[in-house]
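K.L.:
I've put the structures underneath this note.
Read-outs: derived from the displayed coordinates by stated rules, not from any lab. All figures in this text were calculated on a predicted structure; none of them were measured in a lab. Cβ atoms are built from the backbone, for glycine too; each structure is taken alone.
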Structure P
Amino acid sequence: MLLIELKDLLFFSAHGIFEEERITGNQYRVNCRVTLPEREGVIEDIKDTVNYEAIFQIIKERMNTPTPLLETVCQRTGLQIHSSFPQIKSIFISIEKMHPPVEGYRGSFLVSWQREF
């Protein structure tokens, strides 16, 4: 099995169920992990793997699309990645809202989604 990870991707996005969140935005950290079946021999060509720049562009596009629920962002992102790269056997995505607008709360909120194909 081949594992490819995109780690600690930082975005400023306007996700949230409250109008204020969609106006002021928030900082988010995204991690994505995909697995591919191992091929015979050594991978020496991009067509034998997935283009992680293309995966980044999918994540970036979704993070730039205001959405009320992070769960929705996770699922839609993962499904779009798999649609673009059907050879992927599993996907894990986490989205962390770095500064949730909850009075008195110190910490972050994190939503994760994982699927085997």
Structure Q
Amino acid sequence: MTHSTAQTLINDLDTLLDQERLALIDGDLEMLGRMLAQKQELIDNINATESLEREQLKEVHDKVTRNQELLNSAMEGIRAVASRMADLRRVRQGLETYDQTGRKTRFETQTQPSVEKRA
């Protein structure tokens, strides 16, 4: 693979990483999914290149690290939302309290309305 071809791959990955950053900031998970295959292909092609210098990849490496931090933050946010939703589901199903001795008591909520509608 020629130097210009390797640099083209690096430039393409650089551009894709900028787009990925914007998608992460916007929370566009669908766009991230569509970019994944293209990103993997570019990385595989770059890895197959034999004559790359470390300096050529420094900027791309920095962008990959930056995007990974953004992705980790997004995942933490998604986990927090999922946990909160699970908590809300548990609250809707009933209330758990503890007595003076530490025993847990559960009060179930009614799943069907207690008021009957008549025509």
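K.L.:
Figure out for me which of the structures P, Q the number 1.29 belongs to, where Cα Rg over 2.2 N^0.38 Å, for residues 14-61 alone was derived from the coordinates. Kindly include the intermediate steps, with their values, before the conclusion.
P.N.:
On the way: P: 1.79; Q: 1.29.
Computed on structure Q.
K.L.:
From which structure (P, Q) was helix-only ellipticity at 222 nm (-39500 (n - 2.57) for each DSSP H run of 4 or more, over all residues; to 500) calculated, if the value obtained is -8500? Numbers along the way, then the final one.
P.N.:
Details: P: -8500; Q: -25500.
Label of the originating structure: P.
K.L.:
State the single structure among P, Q that was used to calculate distance in nm of label points 7 Å out along Cα→Cβ at positions 6 and 94, giving 1.7.
P.N.:
Checking each candidate, the match is P.
K.L.:
One of P, Q was used to compute relative contact order in percent (Cα under 8 Å, 6 or more apart), and the answer was 29. Which one was it? Don't skip to the answer; put the middle values down first.
P.N.:
Numbers: P: 29; Q: 24.
So the calculation was done on P.
K.L.:
A value of 2.1 was derived for distance in nm of label points 7 Å out along Cα→Cβ at positions 54 and 78; which structure in P, Q was it taken from? Provide the component values of the computation, followed by the final result.
P.N.:
Details: P: 2.1; Q: 3.4.
Structure P accounts for this read-out.
K.L.:
Assuming 18.2 is mean count of other Cβ atoms within 10 Å over residues 30-37 as calculated from a single structure, say which of P, Q it is. Walk me through the numbers on the way to the answer.
P.N.:
Working: P: 18.2; Q: 12.4.
Here the read-out was taken from P.
K.L.:
Once distance in nm of label points 7 Å out along Cα→Cβ at positions 38 and 102 is calculated for all of P, Q, which comes out largest?
P.N.:
Structure Q gives the largest value of distance in nm of label points 7 Å out along Cα→Cβ at positions 38 and 102 among P, Q.
K.L.:
Now a separate question. Rg and Dmax of the Cα atoms in Å was computed and gave 15.6, 55; which structure, P, Q, did it come from? Display every interim value, and only then the final one.
P.N.:
On the way: P: 15.6, 55; Q: 25.5, 81.
Attributed to the structure labelled P.
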